[in-house]
Structure I
Amino acid sequence: MDAGQYLVSRDDGVRVLPYNRVIGQSDLKLALELNYIEPRIGGVLISGQRGTAKSTVVRAFSLMTRGELPVTLPINATDDRVLGGWELDALMRGEARTQPGLLEEADDKGMLYIDEVNLLDDHIVNIILDVVSTGVLSVQREAIDTVRNLSFGLVGTMNPEEGGLRPQLLDRFGLMVAVSELDQESRRAMVLAVLRFDDGNDPSSPWMAEGRAADQALHGRLAAARDTVRGVRLSEDMVKLCADAATLLHAVGHRGELVTAWAARALAAFEGAAEVTPHHVRRVAPLSLRHRRPEAAHGGPVEWTEQDSELLDGLLG
């Protein structure tokens with residue numbers, strides 16, 4: 001059993017370790033926060049081996065920002081389950097009644113979580129990514145003809161040991177994070193956090209209360225940044241830097257520089273800055289460009305090396 005499984009309790013309701021009590025994973029947390037501030041980023045893909053608390057961070061973040069766990073898409077999801085269809089019990093009674101799909105549920109709850117997205121049928125993934133990018137769900141099948149505007153945060157996780165994601169789908173995720181194992185000090189802190197959550201298991205404990213208070217404060221900052229992000233100045237020089245970074249790393253297509261610009265502005269808004277600076281571009285570029293380089297576009301490994309960091313440092317300082 002991995003550590004993440006210890007962090008959910010079901011006694012008097014669903015309880016998840018407070019987001020601020022999750023140890024490490026700064027890049028993953030940043031990606032989730034930026035995608036929340038600026039939904040046009042288009043989702044977060046999380047790559048990592050089993051037991052690295054990917055699901056725990058996502059659930060804790062959803063609980064902090066939305067007040068409930070995300071809608072979770074099962075691997076064996078069908079078109080009917082995703083898009084919606086006819087309610088079978090009603091049909092058996094001779095009644096024609098539609099049943100909302102998971103995408104509409106995600107619109108209501110605010111987040112769709114796809115665990116092991118690389119094992120999901122490509123057709124289903126394509127449908128979901130189209131809805132995220134356009135904000136429109138159009139269903140025309142089996143006498144159902146509906147069009148709805150939908151908006152939700154998209155998060156997918158994958159274990160690279162179990163296969164990759166097609167390059168065409170990889171590019172559609174705005175940001176990508178490779179979750180690594182914790183260092184020795186963080187491992188100790190993680191064990192202590194798990195034990196305190198497991199042994200105490202008391203929602204009124206000071207340790208849990210402090211974590212929830214920190215979550216509430218962070219949610220307030222994120223909500224404020226979400227309200228002000230469009231007012232953050234993005235100068236032509238910063239736009240040029242975003243494009244130059246994408247060119248330097250040989251990013252395929254032009255989605256990379258757009259996402260870099262959106263993410264940099266989201267980070268500036270979160271930090272309370274009036275305008276985007278090279279610091280903001282430098283911080284988000286690895287998240288927005290790592291999965292858009294030629295090797296990834298041809299089905300190769302998605303990696304970020306010291307040489308990549310040095311190239312960005314030379315450009316952005």
Structure II
Amino acid sequence: MQFKQPPVLYNKEGKLRTVGFELEYANVGIEESVQIVQDLYGGSIHKENRFRQKVQHTKLGDFTIEFDLALLTEKRYKKPLESLNIHIEDVKFSNGDTLEDEVETALESLIGKVFPYEIACPPVPYTQLGELEKLREALYQHHAEGTDSFLTNAFGTHINVETPDTDTDTLLSYLRAFLLLYPWLLEIGHTDLARKLSPFIKSYPATYTALVLSPEYQPSLEQLILDYHTFNPDRNRPLDMYPLFAALESDLLDQFENLGKVKARKTFHYRLPNSSIAQPGWTLAQEWNNWVAIEELANNRKKIEALSLEYLALKGDTILGFDTKWVKRIENG
């Protein structure tokens with residue numbers, strides 16, 4: 001499957017827009033994952049700790065490979081012990097291992113059945129996305145497991161897409177396009193039940209969708225961010241706008257609580273897709289091309305306006321089965 005071109009190829013500086021992927025998976029550990037990346041792209045290995053390593057200065061940029069849980073990557077499990085003046089890194093066994101090693105091995109074995117490993121790829125020009133497909137193929141060959149490998153695997157494939165522009169009108173158009181296509185994206189992406197039930201990709205509230213799709217809604221950037229936070233006070237949305245907002249209005253975001261660590265970047269953080277890494281026919285192009293459908297609608301303002309009015313009217317007239325009806329409407333063009 002080929003990677004489709006987005007309708008807007010360049011950012012406002014005239015450079016090719018970039019895309020980064022984050023791949024979540026199980027059954028391939030940190031050390032093995034690091035070696036896969038280095039074999040594919042070169043670079044040097046930098047080990048921050050057992051659960052977070054980097055492959056730097058590859059031909060594509062820097063990759064981060066980590067266990068996707070701050071309890072381990074940031075060693076938060078040690079804080080209660082240290083408060084009691086217990087330092088497990090100082091307790092050594094005859095084989096040279098420390099109590100810290102033993103505890104981390106046990107935690108990885110236990111928690112690794114629920115939380116994934118993750119490779120965060122560097123942003124590359126969209127014309128080089130085929131290079132990242134090589135990584136997907138290599139993980140498949142090494143028997144990585146994804147969302148459908150176990151009932152509780154709420155693993156995802158995240159796509160960080162550079163914005164073509166950062167003006168409020170552009171951001172609002174992309175957000176509207178996503179909201180209009182969301183039921184269809186759930187359907188065409190076969191979003192896994194574990195992910196639907198997990199807290200990681202909670203749907204935008206219906207009241208927020210109605211607000212944004214209203215033709216009268218023409219906020220300033222500050223108002224757009226404030227409204228977003230009012231209705232979505234955490235990161236767990238299928239399209240997470242906080243990294244982008246942090247890049248544009250960092251002082252405003254500093255006022256918000258309970259967001260956790262937000263990496264500021266001028267990208268749409270698209271979190272909806274499954275991690276289908278164990279499926280032989282799955283490719284990154286499949287998920288990217290679904291995103292391009294959002295791009296195409298976002299750049300057709302007249303269609304957005306017409307579909308928004310239809311969406312709001314149908315939603316108001318439908319008690320049951322709205323999503324099914326709306327998916328058919330989208331599929332009919």
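Rule-based calculations on the coordinates, nothing more; no lab input. Being a predicted model, the structure only gives us computed values, none of them experimental. Cβ atoms are built from the backbone, for glycine too; each structure is taken alone.
Looking at structures I, II, which one was helix-only ellipticity at 222 nm (-39500 (n - 2.57) for each DSSP H run of 4 or more, over all residues; to 500) calculated from, given that it came out as -13000?
Clearly, the read-out refers to II.
If you work out distance in nm of label points 7 Å out along Cα→Cβ at positions 34 and 258 for I, II, which one comes out largest?
II
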